[in-house]
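Novice: Read through the structures below before going on.
No value in this document is a laboratory result; all are computed from the given coordinates. Computed from a predicted model, the values in this text were never measured in an experiment. Cβ atoms are built from the backbone, for glycine too; each structure is taken alone.
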Structure P
Amino acid sequence: MASDLRQSIRDSATALGFDACRFASADAPWSAGERLAHFVEQGRHGEMGWMETTLARRAHPTAMWSEARTAIVLGLNYGPDHNPLPELDDRSAGYVSVYARGDDYHELIKGRLKTLAGQIAARTGEDVKVFVDTAPLMEKPLAQRAGLGWQGKHTNLLSREQGNWLFLGVILSAADLPADAPGDEHCGSCTACLDVCPTRAFPAPFQLDARRCLSYLTIEFPGPWPLEFRTATGSRIYGCDDCLAVCPWNKFAAASRESRLQARDGLTTPQLSELVALDDAGFRTLFSKSPVKRIGRDRFVRNVLYAIGNSADAALIPPTQRLLDDPAPLVRGASVWALSRLLEADAFASLTAARLDVEQDADVLAEWRGEVR
């Protein structure tokens with residue numbers, strides 16, 4: 001019986017460590033594809049060109065795989081054991097998003113999904129495919145359709161049981177299994193997530209402009225940031241949790257029980273003085289098996305330097321000044337901006353006069369001349 005099969009799949013998911021398992025139709029009509037197209041048409045995806053090139057495949061689950069009939073949506077809780085936002089008050093330390101403080105969740109979830117998918121294929125006799133965030137499949141609308149929760153006003157999935165802290169994975173199956181009831185929206189009149197955003201990245205409830213989002217800027221954006229976002233980032237050096245952490249539904253959430261998602265030593269409040277000294281080898285060692293590693297050392301140190309510029313800590317001037325000769329123009333430019341914030345005006349003017357004669361990169365020269373907007 002289908003009900004017995006679904007319960008068997010749920011039991012297997014629980015045994016593998018998943019915190020939620022629900023079912024949705026993979027081939028029924030939905031409006032998520034139209035909303036995504038509108039998002040891209042408005043340019044709100046920024047430099048994430050892959051969203052535009054894969055738009056047709058993202059429009060519907062069956063555009064990814066025409067034989068898909070059922071989506072089994074899995075959730076894994078990564079909730080912290082404390083509210084992380086007070087950590088932002090320590091300007092000597094960098095802030096790493098909660099999701100990136102442990103092992104890379106892609107690898108953790110993918111292995112378990114493959115195991116579960118194999119079991120489902122054996123039980124149903126139908127083909128399956130596995131997805132974890134890196135493929136052009138819209139997991140959050142599928143999760144809402146499956147009843148794991150709903151997409152809140154901050155556009156992230158929100159669960160009454162897990163709060164905001166939920167990783168998603170999807171197994172598409174050619175088997176036609178009964179669907180669960182979809183999730184209803186329970187944000188009500190609350191606007192806490194919209195109000196807390198330091199860059200005003202939400203044009204309206206349930207809408208995001210990624211170009212203004214600090215998670216996008218710290219992770220996806222490849223170049224020097226506009227000035228307004230540099231000051232707004234504070235000490236955030238990888239991702240941003242503000243809109244997630246303030247959600248009132250988190251009061252019902254529990255801390256993650258997955259050991260591999262627990263924060264590594266040194267990633268709860270990593271010291272800027274240590275991070276700014278990272279070379280490529282040191283960066284790779286520190287962030288081995290971490291999602292942080294994918295942005296590379298240069299982009300990461302750029303973020304660290306913006307945080308240093310907001311630190312008001314004169315002790316960080318010497319290590320920042322050493323990066324004026326870094327091989328990467330992105331790093332040199334960020335160090336210029338950080339020094340413009342840390343040095344007295346006369347000292348920075350003298351340094352500018354000396355460096356204009358040796359700098360060759362146009363973007364870095366613009367930083368020295370104060371021409372960046």
Structure Q
Amino acid sequence: MNKIVRLLLVALLSAFGVTVAVAGPATAALAPGYVLTSSTATLPAELSTLATGKRIQYLSTSITGSTITSTGLVLTPKTGKKNKVVAWAHGTTGLAYQCAPSTNQGVFWAEARTAVAELLSRGWTVAATDYPGLGSAGQHPYLIGASEGRAIIDSVKAARNLDSALSTQYVIDGHSQGGQGALFASQMAPAYDGNLVLKGTASIAPLSNADYLAPFIPGTPAQGYLVMALYGLNAVDSSVQPLTILATPAKAKVGVLSTGCLNEILAAYQNLTATQLVVGGVLPNSVLTKLGQYDNPAQTAPTAPILVVQGTADEAVPYDITANLLIPQLEAYSQPVDFVTLTGATHDTSVTLSAGLVADWIAAHFS
């Protein structure tokens with residue numbers, strides 16, 4: 001099969017949610033990070049004065065090793081351009097196709113715009129993945145760290161495929177879901193990123209210790225996150241069947257997962273009691289085990305220095321879980337860990353308040 005036909009086949013099958021295992025002489029051409037499509041992106045006003053943007057569809061790898069597609073943005077500074085890349089990993093937007101920040105500015109959150117604007121103002125090219133299933137076909141493997149990490153790294157490869165002048169050096173900067181994905185990317189970087197050189201990972205309010213946190217969520221306003229997490233597990237592990245775990249009132253609302261994005265999902269589930277959310281009001285131990293297996297970072301060693309930023313008033317990722325569990329887990333390895341506490345900062349304001357601090361840390365590690 002010639003290369004052009006092969007490319008068209010991959011793109012066509014991916015559009016229908018079919019993953020393709022790539023092999024044979026065209027493998028190098030179709031390696032992760034290969035850019036299938038590239039088009040001019042319409043950027044939020046806060047970014048359009050700072051950068052030009054391309055919306056891309058690129059190849060990545062599932063956790064089983066098959067070739068899949070992801071989408072995202074590559075943002076190039078208009079002035080002061082350096083040759084380094086920062087991968088921006090966004091926080092939770094939802095589960096559905098339409099919840100991709102590259103095409104839906106309604107879920108390109110204000111705090112994310114602030115963070116990305118700061119990165120662009122420093123002259124760095126920003127590669128911002130949507131993650132698989134957001135803006136591309138197939139289920140979104142929500143909070144599956146190994147999936148997020150691959151998509152993040154492959155977005156940097158894609159940026160370099162668009163601009164060969166970009167350095168192999170890169171840093172990852174992520175928030176919430178993206179902070180968790182950034183930590184996973186750090187764990188896998190040398191084995192997965194090829195000739196790239198990860199210089200550091202900044203992680204703001206990252207999800208961690210999901211198996212410890214999850215039992216406390218039923219009956220709280222945050223339980224929409226838990227419903228999404230169950231479907232994230234199902235995307236990679238068919239033994240997790242959300243409709244057998246969710247109680248009848250919660251099952252009646254699952255349509256919002258495909259019609260809405262984060263805010264609609266949280267609103268749909270926020271007022272349910274624990275017994276209205278999950279059968280018996282308690283998550284099965286088997287589900288907690290799966291959450292720990294797929295969602296918890298720090299299970300293996302990071303491969304570059306880490307910055308963790310956490311607000312004390314975080315309503316989504318409790319400060320104590322980060323400070324008392326995640327940080328000691330990361331510090332057990334050899335890479336240096338900087339931990340910054342933001343007193344009074346919430347899950348979202350922690351991004352805005354730390355934008356300059358994070359960019360300074362990135363600049364120091366690029367140096």
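Novice: Please state which of the structures P, Q yields 21, 17, 13 when semi-axes √(5λ) of the Cα gyration tensor in Å, for residues 67-202 alone is computed from it.
Specialist: Corresponding structure: Q.
Novice: Of the structures labelled P, Q, one was used to calculate FRET efficiency 1/(1 + (r/R0)^6) of positions 171 and 347 (r between Cβ atoms, R0 = 41 Å, to 0.05), giving 1.00. Name it.
Specialist: Q
Novice: For FRET efficiency 1/(1 + (r/R0)^6) of positions 131 and 211 (r between Cβ atoms, R0 = 25 Å, to 0.05), which of P, Q scores largest?
Specialist: Largest calculated value belongs to Q.
Novice: By the measure relative contact order in percent (Cα under 8 Å, 6 or more apart), tell me the structure among P, Q with the highest figure.
Specialist: Going through P, Q one by one, relative contact order in percent (Cα under 8 Å, 6 or more apart) is largest in P.
Novice: Can you say which of P, Q returns 22 when percent of Cα pairs over 39 Å apart is computed?
Specialist: Comparing all candidates, it corresponds to P.
Novice: Moving to a separate point now. Assign the value 24.5, calculated as mean count of other Cβ atoms within 10 Å over residues 163-170, to the correct structure from P, Q.
Specialist: The value was obtained from structure P.
Novice: Please compute FRET efficiency 1/(1 + (r/R0)^6) of positions 59 and 91 (r between Cβ atoms, R0 = 35 Å, to 0.05) for structures P, Q and give me the label with the greatest value.
Specialist: Q
Novice: Then there is this: Check the numbers for distance in nm of label points 7 Å out along Cα→Cβ at positions 195 and 259 across P, Q and tell me which is largest.
Specialist: Q
Novice: For the read-out mean projected area of the Cα convex hull in nm², for residues 179-338 alone, a value of 11.9 was computed from one structure; give its label from P, Q.
Specialist: This figure was derived from P.
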